[in-house]
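Take a look at the structures listed below.
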Structure I
Amino acid sequence: MIAVVQRVLSSRVTVDNNTVGEIKKGLNVLLGVAQGDTEKDAQYLAKKICDLRIFEDNNGKMNLSVKNIAGQMLIISQFTLLADTKKGNRPSFTNAAEPKKAQKLYEESIKYVGLHGISAQQGIFGANMLVEIFNDGPVSIILDSRI
């Protein structure tokens, strides 16, 4: 699994002009599920993201996690993170998990984040979504459960 984790002041996802997920200060997470990913990948990334210390403490150092600041998370599925662009100019998505499996692991990831005590909003799996991200910093971290 691949995640792009962004520290945000706010983030919102809309589908067909309807807001389906919205948070204030916290993390916007774009999540891609690869072929061969398992529930262990979902557990690993959920814990890593919840414990990632990318919020500033009173001394301006990145020492606090989303848990420490009582922040929220908006988790959005994004299979395009698995794009293979080695050949030609048109990306191939053969590395992405098939939709049924990807949706299951996406939903498991959201469940595991909740088990860590984080309030998580989500997009709609497979939908065409508009995502508004008010990135704070900007701070963006790429995590891969296989590395």
Structure II
Amino acid sequence: MSLKEQTRGDFKHFLAIPTRWMDNDIYGHVNNVNYYSYFDTAVNRYLIDAGVLDIHAGTTVGFVVETQCQYFAPIAFPDTVHAGIRVAQLGSRSVRYEVGLFRNEDTQIAAAGHFVHVYVDRASGKSVAIPDATRAALACLQP
């Protein structure tokens, strides 16, 4: 299945993200840079809500080492973005998330992409194994 053919049913978890006036660019739609922010927001909000990411005091954090996005349909303020996430690959030290962005109640995907987190020790910056609790939360997002 091509990325453009994905539907909401292909994703395990959703977060609704309202667009902001400032997200629009001079062409009247959300600027491409904001799509990566939606990806990051959806994944990190899931991890925080699952209780496996403490952004201030956690000893282990995920660093983004790779990103990609394909755009299929425009999104513009005052739309609400529905960001669907799933885990495509779960390794010992890294995870690849796939994200689908849907405009309002549209069934057609507006954008699809991925990013990879490598887990590191916050103090040393060295890669570490994904903690067990985090691994369990991530496993819930696998197809």
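Computed from the coordinates by the stated procedures, all read-outs in this text should not be read as laboratory data. Since this is a predicted model, take the numbers as computed values, not measurements. Cβ atoms are built from the backbone, for glycine too; each structure is taken alone.
Quick notes on this one:
- Which of I, II leads on relative contact order in percent (Cα under 8 Å, 6 or more apart), largest value: I
- Source structure of the calculated read-out (FRET efficiency 1/(1 + (r/R0)^6) of positions 87 and 111 (r between Cβ atoms, R0 = 30 Å, to 0.05), 0.25) within I, II: I.
- Looking across I, II, the calculation of FRET efficiency 1/(1 + (r/R0)^6) of positions 7 and 127 (r between Cβ atoms, R0 = 30 Å, to 0.05) that yields 0.30 traces back to II.
- Computed 15.9 for mean count of other Cβ atoms within 10 Å over residues 31-38 - originating structure among I, II: II
- Identity of the structure behind 24, 17, 16 (criterion: semi-axes √(5λ) of the Cα gyration tensor in Å, calculated), options I, II: I
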